[in-house]
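Each value in this text was obtained by applying a stated rule to the coordinates, not by laboratory testing. In this text, all values refer to a predicted model and were calculated from it rather than measured experimentally. Cβ atoms are built from the backbone, for glycine too; each structure is taken alone.
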Structure 1
Amino acid sequence: MKTLRYLMIAGLVFTTSVLIAQSYTFNKENSKLKWEGKKVGGSHDGIIYLKSGTLKMNKSKIKSGKFVIDMKSMVNKDISNEKYRAKLENHLKSDDFFSVDEFPEAVLEITEESKFKDNKAHVHANLTIKGITKPVHFNVMKEDNMLKSKITVDRSKYNVKYGSKSFFKNLGDKLIYDDFTIEVHLKL
């Protein structure tokens, strides 16, 4: 009788945890990733697509998640001249920046559970760019059926050297700041 009671309780706990935790799958149709990089005297921005993404959460916690970014999908949105826009896009995809032929994907993997408080959670994750994995931290806002975040990435940590003061001196007006941002919008 005790064994049956324990099995029923274990089954109830398992069923409740399965019902509370929800899994979401994301791709380019239900996500938006906007990047921005700044340089002396200006900036450039554009979009990049999510190849795949999964997120497990319940109402109060982000449990886990893994997102694969298609680095070859990176496009510029602020340059209207096709020739100059293509030149920038090709340069960003080259070995000077993200080496997308060798490293076609970047990966963000959540490493710790994060609890929402007032619809805001602080997330700890690992970000892999160009085969280099480093920890990143950022806030996620939950608004209705959307999760929004702005992630700041120091490109110098991922061996992205072009125009970086971390690798070169006396760049003057050729300086490109090491930090770039990715605004993330995920539709649940």
Structure 2
Amino acid sequence: MIFLELFYVFSKIGIFNFGGGYAMLSLIQDEVVNKHGWMTVNEFTDIVAVSQSTPGPIGINCATYTGYTAVIHAGYPTWAAVLGAVLASLSVIWLPFILMISISRYLIKHHDSKTVTSIFGTLRPTIIGLIAAAALMLMSKENFGDPKQESFVFVVSVVLFMFAFVGTRLFKVHPIIMILLCGLAGLVIY
């Protein structure tokens, strides 16, 4: 049953994820696109784009939209898809919530201990790796176009990517302004 699978998958993602929403994206894609086939890479890419542009944490937003889409694709009605969205959202946060409540007193008391600092020192590179995996996952032909089939789309996508990267990194352009500029460029070009 799709609801039990959603609960299991997103509970597993929630408890094994470190580093926040962007680190969670590659785990979600692996489960919902590769392992379960609940959606295509294009649909997942669209979900990530919507999750980034809506208020709230990207990981929970992505879980919400993924739960909804998976239930719709399984052939259930819209009311059941809303239930799937709520279930996926709650499943991704309930175990980490319980874990943090359980260990927060210990972490506050022992935040300077060698054990705690070494654990967090080990987690930092792992988190960077998960975020890098999410970034590489988004650099696909679904987002940039296929250079062999759609060379114009590919070139425009790479130029917009570089423009956004240089603008935000070197010139410190606010990300919202950059999103608006790239959206305007896409509207004019396409």
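When helix-only ellipticity at 222 nm (-39500 (n - 2.57) for each DSSP H run of 4 or more, over all residues; to 500) is computed across structures 1, 2, the figure -5500 traces back to 1. If distance in nm of label points 7 Å out along Cα→Cβ at positions 120 and 144 is calculated from each of 1, 2, which structure is the one that comes out at 3.6? Only one of 1, 2 returns 3.6 for distance in nm of label points 7 Å out along Cα→Cβ at positions 120 and 144, namely 2. Looking at structures 1, 2, which one was semi-axes √(5λ) of the Cα gyration tensor in Å, for residues 24-95 alone calculated from, given that it came out as 30, 13, 10? That value comes from structure 1. For the structures shown (1, 2), percent of Cα pairs over 16 Å apart, for residues 88-151 alone is largest in 2. For the structures shown (1, 2), relative contact order in percent (Cα under 8 Å, 6 or more apart) is largest in 2.
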